[in-house]
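In the part that follows, the structures are each spelled out as C-alpha cells.
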Structure P
C-alpha cells in the first residue's frame, strides 16, 4: 500500500489506529498470560488483590474500587467463594454487613500473578504525569462522543472480561 498518496489527515488516523492496536493487543496478551498462570480471569485476580489489601471489605466498596457495577462484583464474588478463594464473614457489630476475606486458594492464585492483577493499563495510566492523563481523558471523551454504537455499560466492565484470547501469531517473543 502506497502511503504517499494519502493525505496527512488519513496518515495520522492510521497512526492512531495502530496505537490502539498496540494497546489492545498488549492487554489481550497480558490477560491471556494471567489466565494461563493463575487459572482464572484477570478481573477475578484484581478482586482477590483488593480483598487482600482491604480485609473484610464489602461488595459495594469493592465494586467502587474496581470501577464496576455492584451486581457484576457480586457475581464474581460468588464464583470466587465457590472456588474457595474468598470467604464471606459477618461483621461482629453489624450482622447485616458481610465482609470478604481471602482464602487459601485466593492466596495461591495471587502468588502466581505475572504482574499487576488489575492489568497493565491502569499501571501505565497511573505512571503518566497528571497533565498528560487529563489531556488523554479530554481526548478520549471526544473520541467516545464520535463513536457510533457506543455502549455506556462497557465503562463498568473489567477489561479482562472484554478481551478475548490471543492467537499465537501475535504473541510477543518471551
Structure Q
C-alpha cells in the first residue's frame, strides 16, 4: 500500500493527480484534525492507536500497512505546512514509547519490523536555499525517527509540478 499525505484541497489534488490506484490511501485536509495532546494514550492506554478518535486517529496503523509514504506540503520556513505537521504528530503511535540509542542519538524504538520508503515534495513560490537545506535536514531526521529510507525530496514552485510522480 502507498500512503499520500497532502495539504492540497480536494479539487486541486484531483486536477493535478490522476485517479489513485486501489492500493493508495489519501490523507488530505478533508476534515477537522485535532492536535496531538501529548497524553501518551497511544502508547499506554491504546497501544498503536491515538485515543483521539477523529479521522486521523489511525495514522500509526496506516504507516504500518504501507510500503511507501509520500508527503506533499507547502514549504513553511523549511518545514511542513501546519496540517501535514499535525498529521505527522498524530502518527507517533507508529513507534514504541521506549528509547534506544541510534547513531549516537536517542530515538523511539521501532514498533513494526519494516523500513518505510519516504518521498517528499515541497511547493512554494519563493523557497530560499536556507529553507531547502532546513527541509532536507527535517526529512532526513523524520526518516531516522520513522525507520524510513528517503527516496527523494523535491522542491517546486507549484503543486502541479509534482503531478503524477
Discussion item. Looking just at distance in nm of label points 7 Å out along Cα→Cβ at positions 19 and 67, which of the labels P, Q belongs to the structure with the highest value?
Written reply: Q
Worksheet item: Given a computed value of 23 for relative contact order in percent (Cα under 8 Å, 6 or more apart), which structure among P, Q does it belong to?
Response: Q
Response to the item:
Note: FRET efficiency 1/(1 + (r/R0)^6) of positions 11 and 35 (r between Cβ atoms, R0 = 41 Å, to 0.05) at 0.65, derived from one of structures P, Q, originates from structure P
Practice prompt. Name the one structure among P, Q that FRET efficiency 1/(1 + (r/R0)^6) of positions 91 and 123 (r between Cβ atoms, R0 = 30 Å, to 0.05) of 0.40 was derived from.
Written response: P
Worksheet item: Of the structures labelled P, Q, which one yields 113 when volume of the Cα convex hull per residue in Å³ is computed from its coordinates?
Response: Q
Worksheet item: Which structure, out of P, Q, was helix-only ellipticity at 222 nm (-39500 (n - 2.57) for each DSSP H run of 4 or more, over all residues; to 500) derived from, given a value of -18000?
Response: P
Worksheet, complete the sentence: Comparing P, Q on mean count of other Cβ atoms within 10 Å over residues 27-34, the highest sits with P
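A short reminder: the numbers here are calculations on the coordinates, not readings from a lab. In this text the structure is predicted, and so the values were computed from the model without any measurement. Cβ atoms are built from the backbone, for glycine too; each structure is taken alone.
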